[in-house]
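Got some structures for you, see below.
FYI, it's all coordinate maths here, none of it is from the lab. Remember, predicted model here, so these are calculated numbers, not experimental data. Cβ atoms are built from the backbone, for glycine too; each structure is taken alone.
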Structure P
Amino acid sequence: MIDVYPFAGYPVAVYGLDEAGLFTARALFAGEAELSAWDENPANREMAEKAGITPRDFSSDDLQDFTTLVVSAHAWKNDPAARALATRAKEQNIEVICDVELLARTQREAAYVGIAGAHGKSLTAALVTYLLQVTGREAEMAGLSGTSALNTDPLGMQGAYVVEMTPFRIAHTVSITFDVAVLLNLENTKNGEAAMPLFHRQTTPRAAVICMDDKPSQAIYRKLSKAREQRIYPFSIKQDLQGGVFVRESTLYDSFDKGDPVAVMDLSSIPHFAGPHAQANVAAAFATVRAIGVQPHAAMAAINSFPGLVDHRETIEKIGGVLYINDAAASSLECAASSFSGYENIHWIAGGQGEVNLTTKEPLKNVSERIKGAYLFGEAGLALSEYMKEYLSTVHFSSLDDAFHKASQAALKGGAPAVVIYAPGYAGKDTTGGDSFRDLVNAVAGERDDED
C-alpha cells in the first residue's frame, strides 16, 4: 500500500467504498489525512467498518469543509450520487480527483506509463510491466481494472508505474505528464477528445504510442505529429508502418529506425497471442518498451516467456488431454472470437446474467469451424443462443456449473485434443465468473499434464 502522506492533516472526502475505493480510503487514513468516507451501499459501509474505516455521510455537508473529494471509479460509473457530488464540489472550487492522482502526488520521482483505449488496457499494461521487469527495470502495474492505483509498492527515480487510464481517470488526473502515453484504440470521436489529456504537456524525450487502426486514433496521431512536441510511434495490425511497430500475418515487425522493417517473432506460435486483439496489445507493448529503450531481442525473449494475465486467456490446467482456458475478460463476441484463433476443437462456455448488446455475427462466423459446441447459461446465454443458432450447436443451462460439467464431459469424450474455454461474450456486471470457472477446473478429477 502507498501511504498518501501529502494529505496528512488535510480534510479529505472519499465517496465510494467498493473494494478499490476502500483501499484508497485506507491509504489516505494511513497517511494521516482527516478522512471522511461514504457509500450509499450498506454492504460497502459494513466492509469499510471491518477494515477500520468508519463511514460518515458527508453528502449533505458544506463541501468547503474539505480540500479534496476523491471518487472511486466504481461509484462514478454506477452511482448517480457520485457525479452529483462531484458537480457540487467543483462549483465550490473543491478539487475532484481519483486514485491515480493520489499516486502521482505521493510518488513524484517515478516515471509513468499511461495506457488508454476502449479495450485491451489490462493485458497491455501487464505485458509492458512484465517486459520492463524481465529486462532489468523496476516497474509496477498500478490500477488494474477494479483495483486501486495505491495497491502497489513505492518506487524511486529508477522505477516506472504502468497505469491503466480509463476516461474517468484521465479526466481526474492532473499532475502526471506521462513518460510514455499509449492509445490502444477508440470507438468514436468523442472518446478521442476525452483521450487527448493523456498527452498533455508531453515534450521530447517523452513519447506517444498510438494505434493506426481506427479513424479517431489516426486523427490524434495526425494532430500530435503536426505539433511535433513529443516522440510519436505508431503501431498497427492492419497496415505496414514506418517508424513504429506492425503485425503482418501474425508476425511482429519493428520499423522503429525507419529502415527496412525487421521481423521480430511469429506470434501465432503463442496460443494466447494468436488472435488480432491480443496481437494489437503485443504490438503496443513492444512499441512502448522500445520507446523506453528496451532492445528488440530482449523484448522478444520477454514476450515469449510472458505467463499471461488472470482472466485473459489464462491457462488453468490440462487434464486428461483437455486444456482449460479462462478468458473471463472477453466481454464481447469479437473478443471471444479473437480468443478462439489460437485453438481447435473448442468447447465454448458463455453467458451469465444481464442484457446482451449484440451487433454483429461476423467475428464468430469466421471461427465457427473451430467450435465443437457452445454451452450457454443464464439470461445472457439465452440471448446468445438465439443469436448464434444458425451456425453453432448450442445448449442452454441454468448455471455456469451445469454448462461447465457438460462441456468438460463432451471435451473428454471427443477423442482429439480439445479445449474448454470460458469467454462470457458480453459485458456483464458479475466479476466472479473467472474465479468460479477456475474453481470448477481445479475440482475436475484426472491426471494433470504436469503430473508424472
Structure Q
Amino acid sequence: MNTRLTKHLQKPGAKILIQRADRLGDMVLALPVIEALKKQYPDLRIHVLASAINVPLLDMHPLVEKVILVSWVDNQKVSNKKELIQQLRQEKYTAYLSLWNHPYMAYLGWRANIPIRIGNATSLLFLTHKIKQYGHDITHHQIDQNLRLLQDLIPENNTITRKLYPDPTWEEAVYKEYVGFKDPSKKTVFIFCGTGGSSHPIPENAILGLIQKLSDTQQVVLYYSELKMESPLPSLDLPHVLNITRRLDFPEFISWINQCDYYIGADTGPTHIASFLNKPVLFFTPKKNQFPARWAPCSDYFKILREDIQCHAPCLSICSDRKFCARLESEQLINAYFELINQVSLQESFSPSKRKYEHLRHTFRIAYIVRTRTEYDAAMSTIETLQEKNVLLFPVFYSKNPWASLKRILTLVMRRNITVIHGELPFLIIWAIRFYMGTIKQYVAPVHVAYPLHEYLKDTDLIDLYHDAWKKTR
C-alpha cells in the first residue's frame, strides 16, 4: 500500500470517481472494486462514471453515492464532453480510478483537475499513478485485473466480494407474478436467449431440445435480448414454460434471475449478473477471444460449454462464420445442464482453487509437437487420457522442412485457437509464431513449454505448468 495515497482517502469528505464507462458485463465485474474500497475506507464517498447501459445497475447499489453519465456516440466519441468536464470539476474529487483503459477516459480525469489519477501503466499520459496490470496474461480473471489497480490503496490479501443488491420493491412484484407460475415441487431455470453482441447466442434448436427434455422435471423462464419474428421460441405455449416477451426494466430483470434456481445463457452481461447472485450457471462461450480464465462465471456452481470447433477460416478475433462457430446440438446442451444439476445435488461447489483450475482448463488449447511416428505413438495414450479429462491437446508434426512445419503449426494455432505450444522447437520458429500471432495478427501469442509429456503427468500438473508459463508473459 502507498501510505501517502491512503491518507488522502482517509480525510473527512474524501471522494473518489471510479470510471468503467463501457459494457454491462465489464461494469458487473468492476463491482468488487467498490466493495473493496468501501471496506477499507468506510467514510469514502464513491461516485461512478458510467455509460447509459450501466446506470440502472449502479442506481441500485447502496455503496454508490452518485452516478455520472458518459454519453457515447457509436462507441467512439463522447457527445457531452464540455458538460461532463464542467460537472466533474465542480465535484472536486480527491482521486480518480480509471478501470477501462481508454485514452479519452485517462484524459478526462486530467481535464477534470483531479489530483490523484490511477490507471493502467500503458496509458502514457494524464495519469499520476500508473499500475502494471497482468498485461497479456490471459489466465487472470477480469475481477483480478480490476482489483490490481487498487494495489496502492488496499491490502493485497483483501477478500473479494461479489455481490448484487436486488431492489426490494421489484423483488416483491416479481415474486407475485412468479408464484402464479411456480410449481413448488420443481426447480426453475432462467434461459437468456440471444446476446447483446459480445458473444454468439445459444442456437434455438438446442434450447428447444432442452425445453422438451425438461417438460416433466423442471420449469423454464425464457427472456430475450431482442425478439425475432422468425424465431419459434417467443410463440412457445407450454405448461412448464413462462415466456417473457415484454421488455423488462433492469431491476425487474435482475429480480427474475434471482427468483429462479438455475441460469443458462451466452451473453456475458446477464451471465455475470447471475454469477454475482450466486446462481448455478451454464455458460455457453464459443467465441474465440473470450477466454474463460478472463470472463467465465464465478458462482459456487457453474458449467462452461466451450466446444472444440475447428474453424475453416483464420478468423481469429473477428468471426467470419457465426453459424459455424455457434454450432451446438441440443444433446450437448442437455448433457451439460444435467451435469450442472448433478454438481448442485452432490454439493460439489467450487473452491477458489478449483474454480481457477476449471477456468484455466477451458482456456488452454495445446498444440503438442511430435517429430516422428514413434514419438507420436508413444505420446498418444497420454494424449487420449488427458483428452478424456477435457484437456484439449492437438498433435502436430514438425518435419525436417522448417518452413513447411511453421506453416502447418500456424494453421493449427489459428484454426484451433491454440494458447500453448508444447514440445521442443527451434527458437526462431517459436519467435516467428509469437510475432505473427501477437504483432501481425494482434491476437494472443501462444506460450511455449518444452517439458516432456509422459504418462505420469496429471492433468492438474499440466494446467499448473501452462499457468506458470503464462505468468512469465506479464
Structure R
Amino acid sequence: MRKRRLIESFYNLTSVLGSLLALTAFGVTLSLILMDWVSGTESPYLGILTYIVMPVFLMIGLLLIPIGIWRTNRRQAKTEARSALPVFDLNNARHRVTAVVFTVGSMLFIVFTSFGTYHVYEFSESNSFCGETCHTVMSPEFTVYQHSSHAEVDCVTCHVGSGASHYVKAKFNGVNQLLGMITGNFERPIAAPVHNMRTGEEICLTCHAPDKNYGLTHLRKERYKVNKRNSKYSYDLLVNVGGQSAQTGESSGAHWHAANRVEYAPADAKHQVIPWFKAIYQDGTSRTYSTSDAGDPPAERVVMDCMSCHNREAHSFLPPHIAIDEALTSEAINPEVPKIKEASLNALGSAAKASDKKTGLEQIEHEFRDFYEDEDPDLLESSKTEIEAAIQAVRLIYDLNYYPGMNTSWTSHPDNMGHFFYPGCARCHDGQHTSQEDGKVLSYDCNACHSIVAFENPKGEVTSDLAGLEYTHPDADEEDWIDTGCFECHGP
C-alpha cells in the first residue's frame, strides 16, 4: 500500500474529489488564459468561461477539501474519545507535509485570486462584455455604436463612470439585467434610461467643454429627390453652436443652454413632449414658459444638460431617407440609375415590416426586382451591376439600422438633435410656449440656430448669401411646411 503523505483525515471521498475538481479547474483556467493570450482576440464567451465560470469550480473544489476533513474528524470523534477538531502537530511528518502543501497552495491561491479578480474586473468593463455577452438584447445598440463617432470610447466611460461606487452600482444593476435576459423578461426595444441616466456633466464634460464659445460651424447637407433622375440638391448651413464668451461672459447659440440653467417637466417617458419649462439666466432672473394646456407647475422637474439634446450620439439609428442619401453621395448606390432612390426606399420600407432580420434581408432583393419589373424591365439587364450594388448597400443599411427581434429602428429611439425627423428643438422652440411673466412667445425660428448660406438646385445652379437665404421647400407645390414642423411629415 502506497504511503500516505498528508494527514489521515484528508483521505476521504469528499476531500479527494474536491482536490481533483480544484486541480482540474486550475489547469483548465491556465490553459484558457494561455489560449486568450495566444489568440490575440477578445472573445466574451472565452472571457466568461475563463474568469467567471472556472474560478467558481475552483472555489467549490477548495471548499470541499476542509468540509471533507471536518466530516471525517467529526465521524471519528463519535467512535473515538477525541476532539472533533483536527489535531495539528509539526513533529509529525505527515502534518509537516500538509503544512507545506497548505502554505504553498494558499500563496498560489492568493496570487491566482488576485490575478483572476483583476481580470474579472477588466473583462466586465470591456466593450465585448457589454455588447456581445447579451448578444440579442444589446446587438442594436452595440452595432450602431461601432459605427458612431464615439466608437473609440469604451462603453463603461459613459455608462458606468469611474470610482468604486459607480462600479458597484453598475454590477448590481447588471445582475437584474442578467436575470431579465435568462428569463426573457426584458423590454423590446431596450428603453433609454432617461429616468436614471448619469448626467451630462458626469458623461460628456470629461471630454467636451460646451461652455466654450464655438461660434459658427459649417454643415453641408446633400439630398436626392424621389424622381426618375434622383435629382440632387444641397444646402450649406452655418450652425450657431455658440457658447459662452470668455471676454463678455455672455452666451449665445445652441450652447446657450449649457451656460444657463433650464428646468423642464416632460409629459412622457421619452421626454418628447415638454409643456412647461423654466429658464434661469446667469444674472439670477428667470422666465417660465408653458403651453396653453400645461396645467399647474409641476413638482418634479428635470434639469436640462447635454443629454437632453445629444441623446443618441453613440447609438443613432438612421432614418431611411438619410441613410440612402448618404449611400447615393458615396456612390455605394449609383445615382445615375433611374429611380434608384425610390426603389431603395421601397425595398427598405418593405424589409422594415419583416418579422425577422433574415426575412428582411432576403426581401430587399425581391423588392428591387419586382420594382424594376414594373417600372423598366430593361434596366435589370442594362444596369445589372449597379442594381446588385444597390441591393447590397440597402441590405447593409437594413442590417445596421433595423432589428425586428428587438422592435428597434429609427422609429423607436427619437434623436433630439435638430427638428427634421423628431421634435428635437421644437419640443420647446415651437411657437406654442408663452412666458408667464410677459407673454413673450418662444418662436419656431430656424434662423435662431442656423442659417442657409448656399443652395444648389438639381440643375447645378448655386445661390449664396452669407446673410442667409430664405428656405425653399424642395416640393414647389408644398405650402403647409410654413406652419408645420418638419417632423410632423417626415417623422415616424
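Remarks
- Distance in nm of label points 7 Å out along Cα→Cβ at positions 19 and 435 - highest-scoring structure of P, Q, R: R
- Taking distance in nm of label points 7 Å out along Cα→Cβ at positions 51 and 299 as the criterion, the top structure among P, Q, R is R, with the largest value.
- Read-out distance in nm of label points 7 Å out along Cα→Cβ at positions 59 and 347, computed value 5.2, structure in P, Q, R: R
- Here mean count of other Cβ atoms within 10 Å over residues 99-106 was derived from just one of the structures P, Q, R, and that gives 18.6; the source is Q.
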